[in-house]
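None of the figures in this text is laboratory data; all of them are computed from the coordinates on show. Fair warning: this is a prediction, and the values are worked out from it, not measured in the lab. Cβ atoms are built from the backbone, for glycine too; each structure is taken alone.
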Structure P
Amino acid sequence: MIIAIDGPAGSGKTTTALKVAQILGFVHINTGAMYRGIALKFIREKVNLDDALTINRILKNTQLDFSGPNLGIIHLDGEDVSVKIKSSLVTENVSLISAISEVRVKLVEYQRQMAQGKNVVLEGRDIGTVVFPNADYKFYIVADIKVRAKRRKKEIESTGEHISMNEVILFLQARDKKDSSRQHSPLMIAEDAIELDTTKLTIDEQVNYIINIVNKNQKGAQL
């Protein structure tokens, strides 16, 4: 079974997807972490984003692996980068890098391979529209910009950095515009997705909302 959870940055989709996967006993695939991992490597290698040959070479020689409970730890070429990918530098650059067609093709292929033959919960921006358009369940999570900024601020500061709410809000607004208008796999709600506004919901409430829908319909899930 495939459960797709999409939404803009800071909407709460990663935490929600992880908890849904834990409760159902499914595998959680954090596609955002993959793009952040690639962004981190591009930043380190000082890649010219117009250099297709270099981009393809790096993608070919990059290894992403997940380990730990619900695959929550991401390794980039053998290095645990779970904390490093949350830095403000990666956050500022990931949208631009993830919009590169070669990057998306490579990671979409990888995501499909990881999910093959498994019960999985994937979250991102194009899971229900591009990666798994035939997913059993599709959810699109939204939230007020101030609530999203508060969540993202907390995430960034978990790395030891400090950032103002205004800076985060401006970043999210810019990120939303980039993600929604990019040529390849833009952020958009699938026609058959269930939209969930989490502005006034706790994590447990939004998780329970999704779990109840899945348990009610099941569709042959191994629950």
Structure Q
Amino acid sequence: MARILIAEDEDRIASFLEKGLRSHGYTTVTVADGKSAATMARDEDFDLVVLDLGLPGLDGLDALREMRDRGERIPVVILTARGDAAVEGFETGADDYVTKPFRFDELLARIRVRLKSAPSDEPSLMRVGDVTLDIRTRRASVGGRTVELTAREFGLLETFMRHPDQVLSREQLLSHVWGYDFDPGSNVVEVYVRALRRKLGDDVIETARGMGYRLPKGL
């Protein structure tokens, strides 16, 4: 599985990225300033860099410029709070960008696109009981019946399928599917769980009272 360098100085976002990427099987190393990012990209072997532009000291653009000036072609996905800064990022050598605040599944999709030319150990087809999920085509089926899912429904089901039989709290689901900027008081998880049950079957996702939800293996 790919090794990813995260350059992000906000602890909350860095932790969010680490947990999300590791849950998908990636190995991560995190630094909090641009100089460290440029040095690590030079001295260690990474498959991709997630680079915040607003880093202290040497900022993200200068760190990216330093990497490209050395001839390093490692894919770089930049994080920025300003969409217009992405233009300068592309001119400096970035491969893609995500605007803050972002959803994890959005960033993950962009990372996968940049890594798609490299061999991956991650299977494209996931199965839990009668439910099948094709990560590449983003199609779902239950008992052989194709089910149309929205992007957010797909992200929620994928999260459940990566953690079969594990109880996932509302906070975990909000953080992973809706992003680090989620509203903890929102009932959006309940709304989307109901939507998945309507499409997949009432018994597909179980409620663990007072704890969260789980996708049982023995469907």
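Observations
- If distance in nm of label points 7 Å out along Cα→Cβ at positions 187 and 203 is computed and equals 2.7, the structure in P, Q: Q
- Comparing mean projected area of the Cα convex hull in nm² across structures P, Q, the highest value is found for Q.
- Here relative contact order in percent (Cα under 8 Å, 6 or more apart) was derived from just one of the structures P, Q, and that gives 16; the source is Q.
- Origin of the value -11000, where helix-only ellipticity at 222 nm (-39500 (n - 2.57) for each DSSP H run of 4 or more, over all residues; to 500) was derived from one of P, Q: Q
- Computed 3.3 for distance in nm of label points 7 Å out along Cα→Cβ at positions 99 and 147 - originating structure among P, Q: Q
- Of the structures P, Q, the one that 20.1 was derived from, the read-out being mean count of other Cβ atoms within 10 Å over residues 139-146: P
- If distance in nm of label points 7 Å out along Cα→Cβ at positions 19 and 163 is computed and equals 2.3, the structure in P, Q: P
- Source structure (of P, Q) for Cα extents along the principal axes in Å, for residues 75-154 alone, computed value 36, 34, 24: P
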